[in-house]
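Given below, in the form of structure tokens, are the structures.
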Structure P
Amino acid sequence: MVGAMLKQLATRGGITEYIREAFQKAKKEFGGRSLLLPDMVEILKKTIASLPRLFICIDALDECTPKHRRELLDSIRDIVEASPNTRVFLTGRPHINEEIVKYFRGAARIPLSPTHKDIRSYLQMKLDGDTDPSAMDDELRADIMRVIPEKISEM
């Protein structure tokens, strides 16, 4: 993810000489490895420092493995601390809320929940797109449309 951010910034404004040098140096090392995470974070910090403002937006942070999520959050916190012109927008399911707060104290949080109508619309779309409609009868479909919204609203 950090590599993707670096790539977006590098291709946006042309690849600066220090980015080119860092990649060339990494290629020359044993096995021709790519840049390591700490190297990428340092390059990002240098690149971001020249920008008037930067927004880092990451959707579905909860889908990262816990190990990668910690590394990513550490990296983003490091970048934000070095660059006050950087703003971060993260989305994720509620179970990672405390983890995010640990990394970004005082961050604004906006809890979102789907409405009953949203859930029903999503289910309808998925059921309508079923590739094997013969696997379901009207009764099962009605049960799905009734039970799932009830269970989700209990959460």
Structure Q
Amino acid sequence: MDDRAAGQGFGRRLIRLGIWLFLLGLITGLAVPALANPRMGLSSHLEGVMNGIFLVVLGLVWPRLRLSRSASLAAFCVAVYGTYVNWATTLAAAAWGAGAPMMPIAGLGHQGTRLQEGIVGFGLVSLALAMIATCVIVLWGLRGADDPEYAVSPQRQG
């Protein structure tokens, strides 16, 4: 499989994983009133929906990236990790009534056990690093001149 075909495979998987995460975000929204911290639950709902959309958009952009197979794999993995951990960490914090030390506005003073706060803290820091890495790799993949396949001819512009 050539690099372009591999890229399209990653793109399709990102779209599928994005729709799944969007669905998980919607379902999370239904559970918000039952969570120990409903405000953090609302954050988890929004993270699932927004990160699902991000993965779908990334999947649509994916075939336009100029990345090696290993860079494509790295970007795919950190994007999926970062988006799903974002949803899961905020959902865990909402269920536990934890997270105020790292997310004071959504946490509303709720503090979990030391272990719970450690898990939430690790999740938030690791997902932030993963999302930064995703953006840097994708921006690198978008470098250079426009792809002639996607260029708009001067005759079609106006």
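Just so it is clear, none of the values below were taken in a lab; they were calculated from the coordinates. In this text the structure is predicted, and so the values were computed from the model without any measurement. Cβ atoms are built from the backbone, for glycine too; each structure is taken alone.
Below is a table of values for the structure above.
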{"item": "Relative contact order in percent (Cα under 8 Å, 6 or more apart) from the coordinates reads 18; which among P, Q", "result": "P"}
{"item": "Entry that produces 18.0 once mean count of other Cβ atoms within 10 Å over residues 60-67 is calculated, selected from P, Q", "result": "Q"}
{"item": "Given -25000 for helix-only ellipticity at 222 nm (-39500 (n - 2.57) for each DSSP H run of 4 or more, over all residues; to 500), calculated: source structure among P, Q", "result": "Q"}
{"item": "Mean count of other Cβ atoms within 10 Å over residues 116-123 - highest-scoring structure of P, Q", "result": "Q"}
{"item": "Structures P, Q, by distance in nm of label points 7 Å out along Cα→Cβ at positions 68 and 132: label with the highest value", "result": "P"}
{"item": "Ranking P, Q by volume of the Cα convex hull per residue in Å³, the structure that comes out highest", "result": "P"}
{"item": "Structures P, Q, by distance in nm of label points 7 Å out along Cα→Cβ at positions 92 and 124: label with the highest value", "result": "P"}
